[in-house]
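I've put the structures underneath this note.
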Structure P
Amino acid sequence: MMGDAPAGLWPFRGEAAIFDFDGTLADTAHIWREVDLEFLARRGLPYTTDYPQRLAALGFEDGAKYTIERFGLHETVEEICDEWNRLGRQLYRNTVTLRPGALHYIQTLKSAGIPCALATTNNKDVLGGMRRVNVYEVFDACVHGADVGKGKDHPDIYLEAARRLRVEPEACVVFEDIVPALHSARRAGMRACGVRANDPNQIVEETKKAADCWLDDWRDITYGGKLK
């Protein structure tokens, strides 16, 4: 679904932009569903929609801890993370790219002197193995959940991204597709833009309520104005 882009995305009202990856910039819900289904099936465990929703904000290590506690597993956090990374790398390598219009927006911001950071709970090895997009060339800074030791239910990852970009938190705009992350960005003093994900598990109305503004499609952003 396409519509009007919210005010402030162009001309950009801020000094820096911080982007989530999965769901926000790339359609990867189907990939992680495959990972979850295979991981759980190997252990004879059921798949329910609340499981990926919970994992989305936690990141790998905290997600593994949650999985161990939820299902009473006897595996270590490292063993579970290694399995997730192995499955994810295989699926990301040849298929994942950015959503239509997303790369153009990031490049337009950077051309206008607006630094851009990636803030993701995804693993460096998974994202670094992608053949169709190199996020480490696209962004001025990349912060992973492992860098701060906390998931997106805490604001640390956004504050670290702002620090690396050398911009005050209040001058940043964060683009996210999940409720806990949007709440965390706002707690950090940042403007939070919710993004519609092609993910059947996204709770759209709750996500809209958690955000300062809402974007249905990256292609909705028009570039007729001059930078303020």
Structure Q
Amino acid sequence: MIDPASEAVRRHFDRSAARFDLIYDRDKNPLQRLVDALFRGVIHHRFRLTLERCGDVTGKRVLDVGCGSGRYCIELARRGAHVVGLDFSATMVQMAEDAAVAAQVSERCHFEQADFLDWGTSKPFDIGLAMGFFDYVVPAGRFVEHLATLVRGRVFCSFPARWTLRTPTRWLRLRLCGCPVYFYSGREVERLFPADLWRDCRVDRLSRDFLVDSKTR
């Protein structure tokens, strides 16, 4: 049976895929750039920081959970990685596939519409990403544990912080769109990465988000 919350997330991103992808577009007018700086700067910050921390990815296998339109996947493929991107939304997956073709990296990218908890592979990944994914899934612990079974290396995850000025308006906006959204305290994020499964766990606060940088055991 399809989880109703997952189905709601899928419908939301099928409807809003193009608008969401525009966040990463660099060709914008001054007003759009100002809106990005005021309200979406954290998305660009975590993108740059995560890619920097990934380091040299030549020949590495990367899993991107909740890959959206494939921005992380395509940039990592440009740098020599072999990437697999998973997403609830078929529209997002199609956008990612088209973007990979346009960027001439489709031979190093594979995208699937999938429920992450039902997805697996026999060959582990070197790097795992889950950016903007835990905003929309519960219980988060099950997804973190599954990620630990698929990656034998480094993992980067983002979690939206509970106590920010934008939390109430974001919650209301998404609820009115029929899409669930979940928020976390720093302590809750830390508890999702227990020492028996993870090591060298680092949690950074980036404006409205927490960014986790950790390694699997």
Structure R
Amino acid sequence: MSLYTLLNFSYFKAYDMTLCKTLGPAERPRERLFDHGAQTLTDAELLAIILGSGVRGQHAVAYSRDLLNQYGGLSNLLNARPDRLIQTYGLGQAKVSAIVAIKELCTRASLEQIKVGELMGQPEQVRSFCHHKLAHLKIEHCMAIYLNAQNRLITIEEVSRGTLTQTSIYPREIVKAALQHHASALILAHNHPSGSALPSQADIHLTAQLKKALYMIDVHLHDHLIVSGQNVTSMAEMGHL
């Protein structure tokens, strides 16, 4: 074993000893996860399991708690860019890779769920996927989810992206894409970086225009979702469709 490896091993062993000395067996995240289930753990405890170690003077749970406070919560941490994460004290390539991988796995799991079965029967999965894809973006993005006659997923495409406060969505481009994909229905989704998940007058006007344009080619607009922060608003549920 090289001197570097020995020092590195001793360094991380010190972290483990700090956690073990500070927390009793009943308080340690891994033990609690197996004894009581992951749902009983706090965000900091779950993050500590992912990171595996803390920093000098802080065990993994305490460091994870500070990390969440620094980023303003779990969602902001998971959605942070890798180049920002790598500049954070205590986060090296291994830990940044773990955080980014967890975020990507969440998005893929959401996509996997909506690929199976009839989408209109699983609105929560659709909302979860749209949230994973759009909530963290700093400028407006709009995507269309194209469905076949059985309301099963054909494809998902970005149809527009814009400035911090608005994006230009052209109904004719969505109609054209719907024809190309032989879609029978679609769901539109876009984010509001401004912080409000309520539809603007522009959103309401666009939805009405798009619904009318799609009707002309016998394609149904099931919903228009607006994502902002932790919230996802359905314009269909609000009566705008």
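Values in this text are rule-based calculations from the coordinates and carry no lab data. This is a predicted model, so every value here is computed, not measured. Cβ atoms are built from the backbone, for glycine too; each structure is taken alone.
Computed values, structure above
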item: Source structure (of P, Q, R) for semi-axes √(5λ) of the Cα gyration tensor in Å, for residues 112-183 alone, computed value 19, 16, 11; result: P
item: Among P, Q, R, which structure scores highest (criterion: relative contact order in percent (Cα under 8 Å, 6 or more apart)); result: P
item: Read-out mean count of other Cβ atoms within 10 Å over residues 88-95, computed value 20.8, structure in P, Q, R; result: Q
item: Label whose coordinates, when mean count of other Cβ atoms within 10 Å over residues 80-87 is calculated, return 22.6 (choices P, Q, R); result: Q
